[in-house]
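Before anything else, here is the set of structures, which you'll find just below.
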Structure P
Amino acid sequence: MAVTRIVKVPLSPGEKLAYTDFVFNEGSGNFASSTLVRKLNAGDHAGACNELSRWDKAEVEGEAVALAGLTKRRAAERLVCLGDAAAR
């Protein structure tokens, strides 16, 4: 599983679920090279969860545009992630 291979710190079930969903949608390469993973591996679990919100854009006619569906998906992932991260 890409998430457990890339992340070097223990994850709560909610974090693992949120990041697995993210990797399914964005790919393991984007996940591995993200600020999200750098924060997570540094122990900033809440900061990493908050990074999910930045990934709501897609290229439309050559420009990065926030898409409503991605914004909703990232908000849901963030809530699942933070629900467990806040308990740390």
Structure Q
Amino acid sequence: MTAHRVNFNLAKYHSYPEIINYLSQLADVYPDRVKLMSIGVTHENRQILLIKIGRPTQLRKPGIWIDGGIHAREWVSPTTVLYMINQRESIN
């Protein structure tokens, strides 16, 4: 079985729409492993998204919470989280 990959350039900083598009593509390509949920809205009316990665059979196992992008001036934290998501995507 050939693994699907969603292309995303991690060598640059991305805009909010680019990040949302990437996360949406992951949810579309891996519907059995990736769930994208809105957990609120910012004061600028932007969705605050949560991405849940895992198989349904593993839902009772302990999980971890990783966040990034909470503070506007911390540019590297969203990229770090996107890198971790990208690495997780490559694991079958």
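Can you say which of P, Q returns 35 when relative contact order in percent (Cα under 8 Å, 6 or more apart) is computed? It must be structure P, since only it matches. Where does the value 1.8 come from, among P, Q, when distance in nm of label points 7 Å out along Cα→Cβ at positions 37 and 69 is the thing being computed? For distance in nm of label points 7 Å out along Cα→Cβ at positions 37 and 69, the value 1.8 is produced by structure Q. Structures P, Q were shown, and volume of the Cα convex hull per residue in Å³ at 82 was computed from P. FRET efficiency 1/(1 + (r/R0)^6) of positions 29 and 77 (r between Cβ atoms, R0 = 25 Å, to 0.05) computed as 0.85: which structure among P, Q? The structure behind it is P.
Quick check on the output: -10000 is helix-only ellipticity at 222 nm (-39500 (n - 2.57) for each DSSP H run of 4 or more, over all residues; to 500), derived from one of P, Q. Which one produced it? Please list the in-between numbers first.
Details: P: -18000; Q: -10000.
For helix-only ellipticity at 222 nm (-39500 (n - 2.57) for each DSSP H run of 4 or more, over all residues; to 500), the value -10000 is produced by structure Q.
For the structures shown (P, Q), distance in nm of label points 7 Å out along Cα→Cβ at positions 5 and 61 is largest in P.
Read the figures in this text as sums done on the coordinates, not as results from a lab. Please read all numbers here as calculations on a predicted model, not as lab measurements. Cβ atoms are built from the backbone, for glycine too; each structure is taken alone.
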